[in-house]
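What follows is a group of structures, each given as C-alpha cells.
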Structure P
C-alpha cells in the first residue's frame with residue numbers, strides 16, 4: 001500500500017499551533033524551572049502565547065482567500081479535517097479574547113493575600129496536615145496555565161472541525177483540562193472536588209453519547225466528513241433510522257456542553273464549586289466553542305435534514321429557557337444564580353440557531369441567524385466574564401462570599417463594585433443601551449423570520465422572569481441595609497491591575513456593543529457563511 005504524505009497548510013492554522021505549542025512548553029516549564037519562579041514564567045508565557053495567537057488570528061482573517069466566486073471565504077486544511085473559514089476565525093478571535101481575560105483572573109494574587117485562588121497542593125486531602133503545610137508555605141499550582149492553554153486549543157479546534165472524529169477529539173481536549181481545573185480551588189476544597197467529579201462523570205457520559213452518535217452517522221453515510229454526510233442526507237432515503245438516532249446522540253453530547261436542559265444539571269454545581277476564575281473562563285469559552293460546533297454540525301452536515309432536528313431544538317430551547325429562568329428565581333447563591341442565568345442564555349442562543357440562516361432585517365442591514373448567534377456569543381461572553389470577575393472581589397472573613405445575604409447593602413459599602421455588577425446584570429437582562437439588548441433582539445428577529453414564533457414568545461416570557469431575579473439582586477445591593485439573617489456582610493476587596501483590567505474591558509465592551517453594535521455586526525457579516 002502506497003503512503004501519501006499529508007499536506008498541512010501551516011499558514012492557515014498557525015494560531016492554533018501556537019496555543020498548543022505554548023501549552024506543551026508550559027509542561028516543560030513545570031519540569032525544569034524552579035518553583036519560586038514558575039508563577040511569573042507561566043503567567044507571562046500564557047499571556048504572550050494568547051496575544052500572539054490573537055494577532056495571528058487577525059492576520060489569518062485578513063488573508064482568507066475567496067472560494068466559489070466569493071460565495072464563501074476560507075479553506076479546508078489538514079487533509080480535510082479542519083476548516084479555516086470566516087465563522088471559525090471569528091470564533092477563534094473571541095475565544096482568545098476571553099482566554100486572555102481568564103489568564104488575568106488566574107494570575108490574580110492580591111485577593112488571597114499574595115497567592116492565587118488555586119490549591120497549594122491538589123493531591124493533599126482537605127483538612128490534612130499536608131494541606132495545612134502547603135497553605136502555610138504559600139504553595140500554588142502553576143500547572144493551571146498549561147491546562148488553560150490546552151483547553152483553549154480544544155475550544156479553537158472544536159468549531160473548526162470538518163469531520164466527526166476531529167470534533168470528538170476537540171471535545172475531549174477542551175473538556176479534560178476543565179475537569180481538573182474545577183477541582184483546584186484553594187478554599188472550600190470538598191465543594192470544588194465534588195464539582196470536578198460531577199463534571200467529569202456527566203461529561204464522560206455525554207462524550208459516550210456523542211461517540212455512539214458518530215458511529216451511527218458513519219454507518220448511515222459511510223464517511224465522517226461533513227460534506228459527505230451532507231450528500232448522504234440529501235440522497236439516501238433508506239437508512240433514516242440510523243440517521244435519526246445518530247442525530248439524537250450527537251445532540252446529547254453537544255447540548256450537554258452548552259448546558260441545555262435536560263442536560264444542564266452539572267451547571268449550577270460546577271459553577272459554584274469551581275474556582276471563580278475557572279468558572280468565568282469556562283462560562284464564556286466553553287459555550288462559544290460548543291455553539292460553534294453546533295452551528296457547523298447542523299448547518300453544514302445536517303442542513304438538508306433541518307425539518308428533522310428543528311422540532312427537537314424548538315422543544316429543547318423552550319425547556320432550557322423555562323428551567324433556567326424559573327430555577328434562577330429561587331437561588332440564594334450568586335454563582336448558582338449566574339449558572340441558571342447561563343442556562344437561560346443557552347435557550348436564547350438556541351432560539352437564534354433555529355433561524356437556519358434565514359435572512360431578516362435588523363436596523364439598516366441584513367442579518368442571518370449565524371450573524372445573530374455570533375454577536376450574542378460575543379455580548380454574552382463579555383458580560384459573564386465581567387460578572388464573575390466582580391464576584392471574586394466580594395469577600396468576608398471566610399474568603400469569597402457568594403451567598404446573597406453577604407451581598408446585602410454592598411452598594412453602600414462599595415458603590416463602584418456594586419454598580420459594575422448591576423450593569424452586567426442589566427445587560428444579561430436585555431435592558432436597552434446594553435449589549436445584551438441588541439443580542440436578544442438579533443436572535444429573536446431571525447427566529448421570527450424562520451417562523452419559530454412560539455419559541456420567541458417563550459423567550460420573551462422568560463426574559464421578563466429574568467428581569468425579576470436580576471433586579472432582585474440590584475435591590476439587595478442598594479436598598480437593603482445589613483444581612484437579612486443578621487450575619488456577617490461582605491465588602492469589595494481592592495484587586496490588582498489584572499482583575500481590574502478584565503472588569504474594565506468587560507464594562508467597556510458591554511456598553512459600546514449596546515450603543516454602537518454596528519462594527520461587530522459588520523465583522524460577523526464579513527465572516528460570511530460556513531464553508532462546505
Structure Q
C-alpha cells in the first residue's frame with residue numbers, strides 16, 4: 001500500500017501500536033539485560049514510559065501531527081523510567097522539535113525528524129556509548145539519509161531494516177553484550193517501536209509478542225510479575241483479590257508417571273486460562289514454565305502433571321501478602337511527618353526495611369522503587385511537590401535513575417538537586433553528612449564528597465551460565481559484585497558474601513553494614529557477621545533488615 005502523508009489520525013495509530021508492541025514484548029526485552037543478574041527492567045521501563053506518551057497523544061484532539069508529537073514527547077518525559085525510558089523520551093523530543101509546525105508529515109519530514117532525534121539523543125547523554133539504544137537511533141537516521149523513498153510505507157520498512165542492522169551490531173560495539181551473547185535491550189525496544197510504526201503504515205497485523213527460543217526462554221525474569229503485582233496492589237482490600245494464589249510451576253515435558261497428553265501449547269494454555277488471570281506460559285522442547293493467579297493451585301499442578309513431571313512448584317497466598325503490605329503501609333503512614341520543612345530529602349529504596357533505615361537517618365520522603373522497578377519522572381516530581389518543603393534533595397541510589405531524577409529536578413515546583421548515589425549503600429552514607437543549616441549547594445557538595453568513602457557490595461544469583469571478564473558464572477550460583485564488577489561466585493549466599501567482603505577490605509576499613517533482603521534472613525546475615533569478626537575482630541559490623549528483592553545481601557565497607 002502507498003502512503004504519501006502521515007495524518008494526525010495515522011500518527012495516533014502508530015503511537016498506540018508501538019505502545020502495545022512494547023507492552024507485549026517487555027518481558028523479552030527485560031531478558032536481554034540480565035547480564036546475568038536477574039534485575040533487568042529495560043522492557044518494563046520502556047513500555048511504561050511509552051504508555052505514558054501514548055496516553056498523552058490519545059487525549060490530544062488536535063489534527064496537527066506537530067501537536068501530537070509534542071504531546072508524545074511530553075508524556076514520555078513525565079512517564080520516563082530508567083535511562084532507557086529517558087533516552088527514548090529524548091529521541092521523541094528531537095522528533096517533536098523537528099515537526100512542531102507540521103500538520104502532516106511526508107518522507108522528507110520523517111527523515112529530518114529522525115536525524116534530529118539522533119542528534120538530541122546523543123546530546124542528552126554526557127558520555128554517549130555505542131552498542132546501545134543510541135546506536136540504533138543513529139542507524140535509523142542513517143537509513144533515512146540513504147533512502148530515496150517517497151512512499152512512507154516503503155521508507156519505514158527501510159528505517160526498520162536500518163534499526164535491525166544497527167541492533168545486530170551492538171554486541172560488536174559493547175564487550176559485555178558480546179560476552180553474554182545478547183543484543184542491547186534498549187536498542188531492541190527502539191526496534192520494536194520503529195517496526196510497529198512500519199507495520200501500521202504497511203497495513204500489517206501488529207505482532208502480539210516475540211516468541212523466545214529455548215536459549216532466550218532461560219533468560220526470562222521471574223521477578224517481573226512480582227514487581228508488577230506489588231505496584232498494582234497498593235491499598236487493595238485483600239478480600240477484593242479475585243484470584244488469590246500466585247502459582248508457578250515448571251514441567252519437564254514427556255517425563256513422569258501421570259502423563260496423559262502429548263504437549264500442545266494451545267490446549268495446555270486454554271485450560272489454564274480458564275483457571276485465573278495473569279497467565280504466562282513459556283516453553284521449549286523440554287520444559288514449560290507457567291505463572292498464573294488462580295483460586296485452584298492444585299488444578300494447575302494436576303494439569304501440568306498430565307504433560308510431564310513437576311520440576312519446580314511455588315504457590316504464594318496473595319491475600320496474606322496484601323495484608324502484610326497494608327499493615328506496613330499503615331505503620332509507615334503513622335510515622336509520616338507532614339509539618340513544613342526547610343529541605344526534603346527524598347530517597348528511592350527497594351524494600352520496606354531500607355525505607356525505615358533511611359528514615360531513621362533523616363530522610364523525609366521515600367519512593368518505592370530501585371533496580372527492578374525504576375520510578376518515573378512523574379513519580380519523583382510528585383514526591384518533591386508533595387514534600388511540604390522549600391527545597392529538596394533526591395537520592396536516586398541507582399545509576400539507572402539519574403536521568404529521570406535530573407529531569408524531575410528541572411520541572412519540580414521547588415529548587416531540587418540530585419546527589420548522584422549509584423547504590424543504596426552510597427545513599428545511606430551521604431545522608432550522614434546532611435546539615436540542616438547549610439545551603440542546598442553546600443549540602444550537595446558535602447554529600448557528593450561522601451560517595452567515594454564507601455565501597456558497595458551486592459550478592460545475587462545468576463540466571464544463566466556465562467563468563468564475564470574472566471569470571472566463570474554458573475546458573476543458580478551466587479555472585480559477589482563490588483562497585484559494579486563481579487568479583488566472586490559461589491554455591492552459597494553466605495560464603496559468597498564473606499568472600500566478597502574480604503575483597504572489599506583494606507587497611508583503612510572500619511565499619512561494615514550488612515543489609516539482608518527478602519531472599520535471606522537475620523540468621524544468615526549474622527553468620528556473615530560472625531565469619532567477618534573472626535577475620536578481623538576490630539571491625540564494627542552492623543546488621544539491618546532491608547527487604548530488598550533480588551539481592552540477599554547488600555554490604556557497605558567504610
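None of the figures in this text is laboratory data; all of them are computed from the coordinates on show. It should be emphasised that the depicted structure is a prediction, and the values quoted were computed from it without experimental measurement. Cβ atoms are built from the backbone, for glycine too; each structure is taken alone.
Observations on the model:
- When distance in nm of label points 7 Å out along Cα→Cβ at positions 21 and 501 is computed across structures P, Q, the figure 2.3 traces back to P.
- With distance in nm of label points 7 Å out along Cα→Cβ at positions 5 and 85 computed over the structures P, Q, the top value is the one for Q, the highest of the group.
- Parent structure of the calculated result 146, given that volume of the Cα convex hull per residue in Å³ is the read-out and P, Q the choices: P
- Taking distance in nm of label points 7 Å out along Cα→Cβ at positions 277 and 293 as the criterion, the top-ranked structure out of P, Q is P, with the highest value.
- Comparison across structures P, Q (criterion: relative contact order in percent (Cα under 8 Å, 6 or more apart)) gives the highest value for P.
- Which of P, Q yields -23000 [helix-only ellipticity at 222 nm (-39500 (n - 2.57) for each DSSP H run of 4 or more, over all residues; to 500), calculated]: P
- Structures P, Q, by FRET efficiency 1/(1 + (r/R0)^6) of positions 389 and 477 (r between Cβ atoms, R0 = 35 Å, to 0.05): label with the highest value: P
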